[in-house]
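Asker: Listed after this line are the structures, all set down as structure tokens.
Each value in this text was obtained by applying a stated rule to the coordinates, not by laboratory testing. Just so you know, these numbers come straight off a predicted model, no measurement behind them. Cβ atoms are built from the backbone, for glycine too; each structure is taken alone.
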Structure P
Amino acid sequence: MADLRRTGGETLLFLTDAQLRKGIEAMFFAYRGFTADPDRILERFGYGRAHHRAIHFINRSPGLNVNTLLTILGITKQSLNRVLRTLIEDGMVESRVGTRDRRERHLHLTERGAALEGDLSIAQQARMRDAFRRAGPDAVAGFRAVLEEMMDPELRRYFDADTGGET
């Protein structure tokens, strides 16, 4: 169990290496479970997780430009171009020329892409909702706090960006 100590009004958390390793292992297995249902859906289209991430962020921010999506996903331009080319050819994503800068491409999900994104989200929301319900409200807040603290600071602004939904 974690050792909590109070020093000068602060609570310090001391975790053993074994506890940290167990947490890392739990994340590996949780990620495997979290992606299992979407992976089965994506397989029907011949898509992988990069396609899923692209669809997710395009849905989250319609009109997102390609350079911003590159930054968010942290993949090479070549990899993203392969993913986008497939999604565009399959009628999932539409690429529109920028109105201010015609060199920019702005990405939007088509009706078909939005339907796929909905199926993927429903699968993950169900798993997350069940886990949160079983773990309880204190665990939900703690889990989110831990995830937010693990984010790279330069990518935090993309997470914090208002998308019109709940946070």
Structure Q
Amino acid sequence: MDLNQGAPSDQTPANRRALCPGSFDPTTNGHLDIINRTAKLYDHVYAAVFVNPSKPGLFSMDERMEMLQEVTGHLPNVSVASFKGLTVDFCREHDVGVIVKGQRAVSDFDYEQQMAQMNYGQAGVETLFMPTNPLYSFLSSSLVKDVAKWGGDVSSHVPAPVAARLVTRFGNG
């Protein structure tokens, strides 16, 4: 399900389409930094929320997609989508040639490299590791949720619409 009006034409080659996958539970400024930078490099970008049935989220899939749509709506070449299953299957279905992943620290690299090699082996899909802006190198959705749950101010770490939803969800602010 694509939510943005910026869907690529059938003429956009796969190597000009990128995927930024994630749980986006919730979307952080770090996520947005990677999506914004990717949108400058590729003709079309899918920001895709993945379903992980073994990990229930704070926000529903629909809520995560709505928030992501709201904070990427200004980017005409970004579409918000959802998927479950293998990332490479999403890439095949949408003719995407590259997956872009933000790297916060060296600790992210080992696991991400294994996934990148598997994705390339399965479908020839490349992975681009994009270093995270140092302003967001410590930031994760889990950390944001933990701080927000205990009444901490996360407004400098997430877009305003996301901060408002966190306050509503946890009933503090």
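Asker: Looking at Cα Rg over 2.2 N^0.38 Å, for residues 63-150 alone, point out which structure of P, Q has the largest value.
Answerer: If we compare Cα Rg over 2.2 N^0.38 Å, for residues 63-150 alone over P, Q, the biggest value is for P.
Asker: Here's another thing I want to ask about it. As an exercise: mean count of other Cβ atoms within 10 Å over residues 23-30, calculated from one structure in P, Q, equals 23.5. Which structure is it?
Answerer: Q
Asker: Which structure, out of P, Q, was mean projected area of the Cα convex hull in nm² derived from, given a value of 9.6? Don't skip to the answer; put the middle values down first.
Answerer: Details: P: 12.8; Q: 9.6.
The value was obtained from structure Q.
Asker: Who wins on distance in nm of label points 7 Å out along Cα→Cβ at positions 39 and 103 among P, Q, i.e. which is largest?
Answerer: Values: P: 4.0; Q: 2.5.
Structure P gives the largest value of distance in nm of label points 7 Å out along Cα→Cβ at positions 39 and 103 among P, Q.
Asker: Here relative contact order in percent (Cα under 8 Å, 6 or more apart) has been calculated and equals 19, so which of P, Q was it run on?
Answerer: Among P, Q, the structure yielding 19 for relative contact order in percent (Cα under 8 Å, 6 or more apart) is P.
Asker: I have -12500 for helix-only ellipticity at 222 nm (-39500 (n - 2.57) for each DSSP H run of 4 or more, over all residues; to 500), calculated from one of the structures P, Q. Which structure is it? Don't skip to the end; give the middle numbers.
Answerer: On the way: P: -20500; Q: -12500.
So the calculation was done on Q.
Asker: Let me ask something else about it. Assuming 12.8 is mean count of other Cβ atoms within 10 Å over residues 71-78 as calculated from a single structure, say which of P, Q it is.
Answerer: Values: P: 12.8; Q: 18.0.
That value comes from structure P.
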